[in-house]
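Below are structures written as structure tokens.
Every read-out reported here was derived from the displayed coordinates using simple, explicitly stated rules and does not represent laboratory data. This is a predicted model, so every value here is computed, not measured. Cβ atoms are built from the backbone, for glycine too; each structure is taken alone.
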Structure I
Amino acid sequence: MRYDLVIFDNDGVLVDSEPISNKLLAGYLSELGHPTTYEESVRDYMGSAMHRIHELVEERSGRKLPADFDDTFHSRVFAAFQAELEAVDGAADVLKGLVAAGVPYCVASSGSHERIRVGHRKTGLDVWFRDEIVFSADDVGRGKPWPDLFLHAAARMGVAPERCVVVEDSGPGVQAALAAGMDAYGFTAMTAEEKLDGAKGFFRRMDELPAILGM
């Protein structure tokens, strides 16, 4: 099927940030008295907006995270990004192909606008993303697995949800896409297929994506 809009998740799909951020998140939660391994962070929080982390920690422990948790965590993440972050291999080639084919695309991430932009500037992907095609969970108040972010992106791009396809690497992201009435394809470089239940198909390398999108 030829889609009218390709919506990319950001972390783990365009930029290889998930190993960095989940290592830091597990360490910071453990510092605060919520023992968390890297594997547990990936399992429980990957693809979720910050508010979801707060909700899950309080639900499990009965204690709220500190008021400055987000600021402290992001300062650590941004510092690590500057030292370590790279684009997902092949992501720039996919974006270049979409431009050449005249296929509209955007990014819709659970991360903040600042996090998205820091990552794009570090990896050079900023040249492919004008401000008006960058969407964050901050824009809608609640992130994945709720469909709000994807519906917001589609509305701003002027495309009906059923004509959109979402490229995701997390369970909450796939759930959000399905709830929005969109097809989703699962990127399995870091996530097993069974964690992306409901995806229309799967791919492990970015150079496989153009054929999936009918390009």
Structure II
Amino acid sequence: MKMRKLLLVLFALPVLILAQSGPKLEIVGGEAINTGSHLRGKEVNYDISFKNSGDQDLKITAVQTTCGCSSALASSDIIKPGESGSIKFTFNGVGFGTVTKAVIISTNEAAGNVHTVQLSMTMTDPVSLNPQSIITEGKVGDELNQTATVLNSLDTEVSITEIVSNTPVIKITSDKMSLMSGETATLNISIKIYEESAINAAIIVRTSVGEFQIPVLVDVKPN
């Protein structure tokens, strides 16, 4: 009985070894990747790292993406056993909120030779202005007071370099000129009405990550 069991084990070993041989693509971190937050409208670049955890040469036969807004290119077509490689993923950055793109990798693996890597990314504006526009009314001689906020949506510090208006009747001050991630600055806005004509202007917020505007429209009523 013991001899029979031993023979069965010996016969099974070559089959097991054969089943485990060959190339094997292993994506570092798994095939669902969150790349984090990125500036909306700016190109996103991300390196998908992988290794050949098999015992034969891994050949990347094709790499493609699911839309024309993204592309992917392997660093090498042949990866030796135990060695690593990468696939450079590029996305044009057009989108709102969470965007998901897929990279399809074809290999010379005997089984499971097509891998679909899902990359999710959050496209954000570097700062958020609230309100996005100011619409109000008043009479000649009125001084209208408004407030607005500037929120840093990035995971790095943002500096406010200048806050101005394109008309001298609008004056702005801010309680902060440097914003850490998630921090908000409050803008105190004063609008002085000198004449009976509508005010159509803008508040311009210049920062280390770009320039942003809050349109201002004031309807002037007769006295």
Calculated from one of I, II, Cα extents along the principal axes in Å, for residues 98-201 alone reads 33, 33, 30, and the structure in question is I
Comparing percent of Cα pairs over 30 Å apart across I, II, which is largest?
II
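Given that distance in nm of label points 7 Å out along Cα→Cβ at positions 122 and 194, derived from a single structure, equals 4.5, which label among I, II identifies that structure?
Of the options listed, only II reproduces it.
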Of the structures I, II, the one that -13000 was derived from, the read-out being helix-only ellipticity at 222 nm (-39500 (n - 2.57) for each DSSP H run of 4 or more, over all residues; to 500)
I
Compute relative contact order in percent (Cα under 8 Å, 6 or more apart) for each of I, II and report the one that scores greatest.
I
